[in-house]
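Got some structures for you, see below.
Here, each number is a calculation from the coordinates, and none is a lab measurement. Since the model is a prediction, treat every value here as computed from it, not as a measurement. Cβ atoms are built from the backbone, for glycine too; each structure is taken alone.
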Structure P
Amino acid sequence: MKVLTSLTLLVLLVTTPVTAQLYIQNGGSVTLSKKDSYLYLDDGLSIEPGGTLTVRGTIEWVNQATNLGTLVFQIGDAPASGDYGKMVATQGDDIEFVNDVIRTELVDGYDPQESVSYELITAGSLDRLPETQELPGLFWSYRFTDAEVFAEFDATVFPVEWLGFTGRWAGKSARLDWQTATEVDSDQFIVERQNTAGNWLAIGSVIAAGTSNTPSSYNFLDAEPGPTNPVLYRLRQIDFDGDFTYSNIVALAQAAGEPTLNLFPNPAQDHIFVEGLDSGNFTITDAAGRQVARGIINDARRFRIDLPVGLPMGTYFLYPEQGAAQRFTVAR
């Protein structure tokens, strides 16, 4: 095999054995572009800095193999088809990587849908690992043994790789922050809060990054955290196809000494409960400000107020002796 200079491009469509030595200089390139291409090298191979060897078929070699340039493996189908680049040392000779690049490419529209593993190089031993390792996309990785190089795709990876989900108080509001390392077909995050009955309720949503292999950051502000202590939050991450996963749960403790007001049920029918109000007088008015009920709260922990019989459906306000008015509705 002649030396390839920076001005020479050689494309091999070899289907019968070729015996040679391969030496690729700066700017030169050799390509085995068919899955059944075959090249036998009985005196080793050397890819010099700036040289490129692209393999879709099979190369077998004897004696030392050295890569100081770029070694590219092309994958066109599942491993069982044999349609991928591979290099084999027939007599167990070594391959040496020095300041080099190893790259794996998918060709002809191939897109694996299940986990696969390709044995790209089989040698007697690997002298160091490739300095620069390039892969087709997310969830691909190289696996190195003492004498083998594999390119592998993991289809079991979750669509979102979480970096963290935390919460903190911002005044009386709860601020939630979360980060992802990667996302695949991620549509949105639903923010959920647990209520006093222990049920998870959606309180908002945040649009996701879709598909990204770089870190993404998000936040959400809950202006009305509610009466539970601690306040519990979680995220439901939803894919474009409707599948979803949950984050960890974040717990935010309410500040001690600051009573939390709770009025329920809301909407009400014939009564309401109030929690967290100081003892004292109260009045209830309709939306026009007309008084419809009055009384005394004597238990700040939980106090039941029976509404007037026949109270029309609509919006009403509870005015405690101390504290802000509380809005509620009557519905039947």
Structure Q
Amino acid sequence: MNRDEFQRRMLDLIDPDYDKSEGSFFYDVLKPVSIELEELDNKREENIKSFFVGNHKNSASNEILDIKALEIGLKRKESKKARGYINIRAKEGTFVERNSVVTNEDGTIEFKILQSIKVDETNQAKILIEAIESGKESNMPPNSIKHFKTSIYGVLSLTNEDLITGGEDRESDIELTKRYLDHVGNIVVYGNGNYYKKLSKDIEGIKDAIVYEVFDGPKTLKIVLIDENNRTPSKAKIDEVKEYIELYRMPCAMVSIEGCEEKSLDISLTLELKDGVDKEILKEEIESKIRFYLKNMDFKKAQKIRKNEIAKILLNHEAIIDYVELKINNKFEDIDLLEGEVGYLNSLELN
């Protein structure tokens, strides 16, 4: 209700024998009261809205949303820094000091070295590093870290042979709201789909699971598993999940368990390269980045393996001038994945 409505209602309660026109005593006395009532009413509306989690989506620091989430045991995920290892080749006796900084190819992401080391007679060392800035951008595919920010005498080369992982952005209001609503709407109850999903993920090496309830009639369900490499789990791992669920399933439930479906990708590339490029090293680097892309796809929804994403990997590589031809399974087109399907790189051919 606005201030004019408040004032009109208050004036209506005054005896009509008195002057209530604009500029009169009663009109002027009640004017500031109506303004205050309008502000109080607006605050009341805000307080009512604050009780509904879906109304808190504006920023990543909404304290009321944080309080509502904590009421059911959820805490906003804070940003995290990526960690991993680099391998260096250096002359014997080379000293690499703690807090030295290494960077990715273009110098945009920096990492600090967490331990001082002295290179021994093998001329090699493996060193733990951590991103200076937190966030997902600090996650790196293999062979992405190339330089010391300040050159160190004796170091011949460096790279990360494995993934640099663990970097996370601070959870946004939209993400926390979704997690809150998922938690409220998907409570783990003995025998429901979320119960079997939780049991599956209790097994080390299982990244996620899709549970199809009433899959083949009453009291039946199917669980589809994916491992931490975004591949179908091994038979031994699937059997481990089966044995574990057998201990805790409802007596009347008929549960079938299988790995996700895999689509094999054979990629053929014809590239225009800069002079002096080592094709074997280039192939390894392209393979690792394609696998990194595939690993981060969500198998719980239908999606596409996009040719343009593969092309982006190629065009972002410093050794590649352009690509002449790009074929995925003998075609230049996207690959469709259904829910529960993943793609994996079977072969890469460079021409």
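At-a-glance table
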| read-out | value |
| --- | --- |
| Answer label among P, Q for the case where mean count of other Cβ atoms within 10 Å over residues 30-37, calculated from the coordinates, equals 18.2 | P |
| Winner on FRET efficiency 1/(1 + (r/R0)^6) of positions 142 and 302 (r between Cβ atoms, R0 = 35 Å, to 0.05) once structures P, Q are ranked, highest first | Q |
| With Cα extents along the principal axes in Å derived as 103, 36, 33, matching label from P, Q | P |
| Label whose coordinates, when semi-axes √(5λ) of the Cα gyration tensor in Å, for residues 118-253 alone is calculated, return 42, 14, 12 (choices P, Q) | P |
| For 13 (relative contact order in percent (Cα under 8 Å, 6 or more apart), calculated) the corresponding structure among P, Q | Q |
| For 0 (helix-only ellipticity at 222 nm (-39500 (n - 2.57) for each DSSP H run of 4 or more, over all residues; to 500), calculated) the corresponding structure among P, Q | P |
| Structure responsible for 13.1, with mean count of other Cβ atoms within 10 Å over residues 238-245 calculated and labels P, Q on offer | P |
